[in-house]
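Right after this note come the structures.
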Structure I
Amino acid sequence: MSEETKKVLHDIISKIPGVYCILVTDREGVPVVKVCAENAPEGATKFGFISTFGLAVDQGSKLGLGRTSTLICYYSEFQVVQMNKLPLVITFIASKKCNSGHILALQNQLELLVSELSIVVAET
């Protein structure tokens, strides 16, 4: 399953210009699958950075905004798009010029992948 998953994610990286890295993690930021291009920004894939998604989701819920489905953060050199697919989180790290709409359009395509990985995570 892991090699097939990595192939699907590599295909996505090659089809969307500017996507550096795709990570599938659990809610705490522990990596399940990580696929990166050679030019991926090093700091953006660190555990401490990725794990902040859970904190942001909790804060949104406390404000009464409902369940967070997606977070998009823009930085000086790159952007991070995180999709809430509990028990998993899908994180895309891309250039600041990457079309985030192309990334968001992948949500339906990734549903099957996420459901299969969720089963694996639940079993461990």
Structure II
Amino acid sequence: MTDTPTPTGIDHLVLTVADVEATCDFYETLGGEAVTFGDDRSAVRFGDRKINLHPVDRAVADHVAAAPTPGSGDFCLVVETPIEDVIDHLDEAGIDVVAGPVERAGAVGTLTSVYVRDPDGNLVELGTYGE
């Protein structure tokens, strides 16, 4: 019998988006780095993780989600910045906070989080373990 695979983390996730450029701009405001790779594919890198961006109007890979739909994502980006400073930055950037700050159960402890929506309506949680 073979060993059961043991995942150690998440390398990337994929968002289906209506406008790659607008999505890159939004996530760069949150501290990401827009990158291009492969056959003119786009992603936003956060540290050693990335979010691949698949345009809704064009297939970019052989293997895609069964029903790729812009705005169906909901995920958390961990930040080291105090949550009050995150809120101030979002306000300065013109990004509305839709909820928070609130305490949530994170993968390794309690997060203090705020929630925003990206250009496609995906729910993006920005959470810190530092408070």
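Assign the value 0.9, calculated as distance in nm of label points 7 Å out along Cα→Cβ at positions 75 and 91, to the correct structure from I, II.
On the way: I: 0.9; II: 2.9.
The correct label is I.
Which of I, II yields 37, 37, 26 for Cα extents along the principal axes in Å, as computed?
Values: I: 37, 37, 26; II: 44, 42, 24.
Clearly, the read-out refers to I.
Which one of I, II has helix-only ellipticity at 222 nm (-39500 (n - 2.57) for each DSSP H run of 4 or more, over all residues; to 500), as calculated from the coordinates, equal to -12000? Walk me through the numbers on the way to the answer.
Values: I: -12000; II: -4500.
Considering all the candidates, the number was obtained from I.
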Read-out Kirkwood radius over Cα pairs in Å, for residues 43-98 alone, computed value 11.9, structure in I, II:
I
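Here, each number is a calculation from the coordinates, and none is a lab measurement. Small disclaimer: the values here were computed from a predicted structure and weren't measured. Cβ atoms are built from the backbone, for glycine too; each structure is taken alone.
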